[in-house]
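**Student:** Below you'll find a set of structures to go through.
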Structure I
Amino acid sequence: MENKMYTLLAIALFAVSAAAQSAATAPDIAEKADQYMKARLDAKNVGGTILMIKDGKPLIAKGYGTADAAAGTTNSADTIFRIGSITKQFTAAAILLLHEDGKLNVQDPFCSYMVSCPEAWKPVTIRQLATMSSGIPSFTGLPEFGELRKKDMRPAESIALVSGLPLKAKPGEVFEYSNTNYVILGMIIEKVSGKSYEQFLQERIIGPLQLKNTGYDHGKERIKGSALGYSLKDDEVVPAAKASMMVPFSAGGLYSTVGDLYKWQTALLDGKVFKKAETLTMMLTPNKNDYAFGLIVTTDARGRKRVTHGGSIEGFLSDAAYFPEERLFIAVLVNNDRAPASDVLRSLTAIYYGEPYSIPKKRVAVKVDPAKLDALVGEYEIAPTLKFKFTREGDVLMLEPPGQNKVPVFAESETDFFLKVVDATLKFLKDENGKVTGLEFTQAGRTTRAARKE
């Protein structure tokens, strides 16, 4: 349900990267995208399905790798995947449909539509839930959630886990990604409409838009044409951890295909979902941290407007972006929860625009003397507000990006390292006396230097 944190590495570096290059020619795009995906499959044994579509015409729509290892089936352009937090834009649209119907007002305190509410939650509006500015903690961030996610918890049980906790901030003041917000929105949809969340989406969005391969995944039986979810353990592909599909609910419980996501996104942005243009404007108006109603609406460092959201759930990662000025849509669905879809989306975007990207390759880790690792420990500054901190834990070098958890980096030599959580490499730089003076961080074809802080 929650977006993987590791995309921040690339996002931060993107802001300080080189200027844009000229766009790739159309005939090259499919070939380069296919080459990239085949290399990624060879390097990581991880596939998925991609779609790049421009002005309604597919540039590439293709599946890679295994959909079901036991059955020997492969992913195709029509394979169904769980989409995790991409679900949120459907939930947000459902709320806005009820707003148009006059059955609720997004400026109202959401507790007006609940049977009971903690006192601290009573000032929070529906809009603040939808734009992740409520201050309500996410139940998926609790230390015990690793075990709780296996239980069939009803929505009311999930939000009860944090109902006694203080708000993280005053409502409306701070962006705080919280799955609790979107579970509450699903409960409001059911209360106000008198229908189940699944039924309301089917009647008002999925059915009218003919999204024939989209729906709510109850997890009780496998959906025909769907991929199974996998993970990586000690570099081996294994079945993903089991978790209840009752828990994600309206924050992450839907399944779809790349084709249906395109149909949904274009219908939404072309004004075919809402009756009023101002409703769509409300959905697409970003609040804190560029977060609108279930969508991130932003302009990147190269001036391109992008409407996007990613998702993660056990066994699956997803990412999709629409570039309105280009009428370009790119979607990536991956059935492995340790192989970021965001890396693929970023590389496919670079391929389309003729910008630098890296072809994945197999990497082999080697042992390095811990004493030599100690020489690399310290802080490295990429920008005044962006520093990488390295520590040693046993015989492993650990990277701690700003505001994120530590991740291991793996040695190819005494100075060259790579990450497994994203496709990225590190090269430590030395002066003529052998003293470490900085590093080069390379991701998505872009290399950024960082100076070591004394």
Structure II
Amino acid sequence: MKFFPLPLLIVTLFVGLPSHAGTPGSSPGRKYSSIERMTLPRLEAAHKDVEALKEKRVEVSLKTDLTDYHGILHSHADDSSHTGGTRPEMLEAAKKVGVDVIFLSDHFRPPRDYMDSWRGMKDGVLFIPGSETHGFVVHPMESIMDKMDKDEKTIIEAVTEGDGLIFLSHVEARPDHSMEGLTGMEIYNRHADAMDDAPSMLALYQRLTDPEQAREMTEAIQLYPDEVLAAQQDYQQIYIAKWDAESLKQKVVGIAADDCHHNNIFLCKMVDDETVLVGTNVDKDEDMRKITAGMRPGIKEMTHGHQPGDILASFDLDPYDIFFNDVSTHILAKELTEESIRKALLSGHAYVSHDWMCDPTGFLLGVATKDEPKNLIAIMGDDLKYSSGQNLTAEFPIECQMKLRKNGQVVLEEQGRELVYPIEEPGVYRLEGWLTVDSEDRAWIYANPVYIR
């Protein structure tokens, strides 16, 4: 994920960027801009609320014979010049935060075969190879390099042979793309939030060249890394609207796109006493932007006592462990094997979660009968024939604002931890859980639908 083109920075650095710049996005319940969310008072308030939420967490009593595995999809390591992270680094981060399975999505770089990557268990973490290519995230069963230069229909058919998976990616760039033949789509993409929020990205670059702002930002990242990364987080209306509309036509499995690269270590590097370069850890010096003390007087204070080439300030926004905690796809499967995980995703037995607010593990949405309310006859992702006496049943590990949608429209909204909703007619039913953090309502869990036919 490469956030923003540096040439646009220069105008902002001449005129300055006020601390309140940027407007709240279209996310329901949003009060603060991303820049405001990144200030120390807002970060501290958000962190306190998150800690309080975590203390209230309980185990979910609603059970199936499936295990909730913490999964990461759309992830990059060792795969391009703009990727700063490595697979060993990714593995250590996964172990640190309890990730069970990572779907790699190497950038397509022929003649290199993206299936020739890590595959199988690595120190307790399951890796499944794949690629971000042709506007999709693809995970075929075996190599299909001989098909990759064919037409889209041929590629889709080749990917989906057996238990192959293909998801529409970067929906903001192709909202009208057909879903025919696809497994599903991204319903949240971290990169989309960043690209939709230029003011906060420019503000970060500006803070690199002011000593006091650089110190404050460094402190913020050290104290509140999850909250800083989540500052840009929105409820992505374009993605959700497409998901709801397409789900009326066919099963569309919703996944999260971390789109992690560990390429957002923002750097300020000394050239001479009055000049610095600003960029990221994946930029060559010639591609970084020169900023002078005439533009930003604080540069002279920052360069004092340093040598050319010294790093004067750096903001590491996206280490893999923080990214993995930011958003993930939880997969309900029988066991932690590639076969079982693939089948679970094909079935839609999954939900998307912003884990940084509260561990969602154990969350469950399904259907039970009135006579046996704890015996689920279907779970999220399943198709079920309508009959009288069926209830949608769900349980969260913490009380939240529950939003039940039928065919995309909210039919129930209430505060609670458990849901029982009588199904009175067929439809596509999905559930969201929202939490209040620093007086803002923020989306936490998005469950895949139950399809009542």
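**Student:** Out of I, II, which structure matches 1.12 when Rg/Rh (Cα atoms, Kirkwood Rh), for residues 186-281 alone is calculated? Don't skip to the end; give the middle numbers.
**Tutor:** Details: I: 1.04; II: 1.12.
It was calculated from structure II.
**Student:** Moving on. Out of I, II, which structure matches 22.2, 73 when Rg and Dmax of the Cα atoms in Å is calculated?
**Tutor:** Derived from I, not from the others.
**Student:** Compare mean count of other Cβ atoms within 10 Å over residues 130-137 across structures I, II and report the one with the greatest value. Each step should come with its number before you reach the end.
**Tutor:** Details: I: 25.2; II: 21.8.
When mean count of other Cβ atoms within 10 Å over residues 130-137 is computed for each of I, II, structure I gives the biggest number.
**Student:** Of structures I, II, which gives 2.7 when distance in nm of label points 7 Å out along Cα→Cβ at positions 66 and 346 is computed from the coordinates?
**Tutor:** Label of the originating structure: I.
**Student:** Given a value of 4.9 for distance in nm of label points 7 Å out along Cα→Cβ at positions 58 and 202, point me to the structure among I, II it was derived from. Could the numbers behind the result be given before it?
**Tutor:** Working: I: 2.7; II: 4.9.
Answer for the origin of the read-out: II.
Coordinate-derived values only; no laboratory data. Keep in mind the model is a prediction, meaning the values are calculated, not measured. Cβ atoms are built from the backbone, for glycine too; each structure is taken alone.
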